[in-house]
Structure formats: structure tokens, C-alpha cells
Structure P
Amino acid sequence: MKYRAGEKIEFPDFAVEYIRKRRKDTRGYPRGFLYYDFKVRNSNIEKVVSWCSGTGDIGPVEFEIGGKRCQLELRHSEKLGKLKDNEFVIWQTNPAS
């Protein structure tokens, strides 16, 4: 899916809205970390999910909303390959056993 700031994307069980990109400085890593913040909400829950590539390990960020476990991927998808700058993928994952 493509995302833009302030645009809500509706899924059957929840909605996702890209909020912003922000840099957080740290002592141990002088360049800081770049975070992409998304607001995830359903009828009674709202939370912010932040994706970060960290020091280069581009992996998904996991989140739970309304009892459903999901992963959000930016830049690279394990199943779909390289993503464009304004694209993300959300996968529903299996519940913990």
C-alpha cells in the first residue's frame, strides 16, 4: 500500500495513518535513528507504531490491535522484496501458541 501523511487507510479490522518521520539522537550512535510513526486504530483502541531500520537491519515491526497480531514492513518486505519510499506492507501473523 502507498502512504501519505494524514491519509487514513482502512483495513477490515483497523485503520492506519502515517503521522511523521522523526530522528532520535543517541549517544551510542551519533547519526541517530530515523523513525516512521503510524497511528493504528480500531473502534476502541488507538496506538502509535514506530518503524525504524536501526543500524541497518531492515525488518518488520510487530504490533497488536484488537487481538490481532500484525507486522508492518517499510523499505523491504521479506516476501515481496524492495519497497518504494512511500510503500508499506502489513501482514497478519499467527497468534502466539
Structure Q
Amino acid sequence: MTTCQEAIEELSLFGIKEPQTYLVDIIPLIEIIWADGKVQESELAILNEYLHKRVQQINEMAGYAAIDFQDAQAFAYRFTKQRPLSEFLRRLSFC
């Protein structure tokens, strides 16, 4: 079983550091977006809608602006520019 600290250390190996670690729950959505082999505008719209809600949740839980939408979008869009390797997505989705 992986501890929270171990998970954060693992994520940092992929260049994912706080507060981006709070966004790893988008990985299953990224996998769905790539399911047909291409990213469609309608799927990006759904991703953006989710990101808006997730950023708001994160900031409410933190009690301050821990992450802004543009940073969250940049994090997510790095996975939509080029299809991530399945193994990479599996490693990230353990969190």
C-alpha cells in the first residue's frame, strides 16, 4: 500500500508537484478523452467544466487560492496535446 507521502514523491518524478497533485483525479477523464484516439472539442469543454469545479473545490478546502484555473488547465492540457503512454496514466491513477 502506498502512503500519501510516497504518492507525492512518485508524482514529483513525473514533474507533478503541489498544488498539481490535487488534480491527478483528472487522469481517468484524460483516459476517456483519448479512448477513440483523438481529442475532440466537446471533450475539452467537458474537461474545462470539470476543472472549473475542481479548482473551486480545492480552493474552498484549502481556504485560499491554492491553484488557479489557468494553472489547472495548463496541467490538464499537457495530457491532451499528445496521447500519454498507458503505463504513465496507470502510474498516475494510483493516487
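For the set P, Q, ranking by distance in nm of label points 7 Å out along Cα→Cβ at positions 48 and 80 places P highest.
Mean projected area of the Cα convex hull in nm² was computed and gave 6.2; which structure, P, Q, did it come from?
Matching structure: Q.
Consider the structures P, Q: one of them gives -19000 for helix-only ellipticity at 222 nm (-39500 (n - 2.57) for each DSSP H run of 4 or more, over all residues; to 500) as calculated from the coordinates. Say which. Comparing all candidates, it corresponds to Q. Just checking, which of P, Q has the largest value of relative contact order in percent (Cα under 8 Å, 6 or more apart)? Going through P, Q one by one, relative contact order in percent (Cα under 8 Å, 6 or more apart) peaks for structure Q.
Where a number appears in this text, it was derived from the coordinates with a stated rule and is not lab data. None of the values given here were measured: they were computed from a predicted structure. Cβ atoms are built from the backbone, for glycine too; each structure is taken alone.
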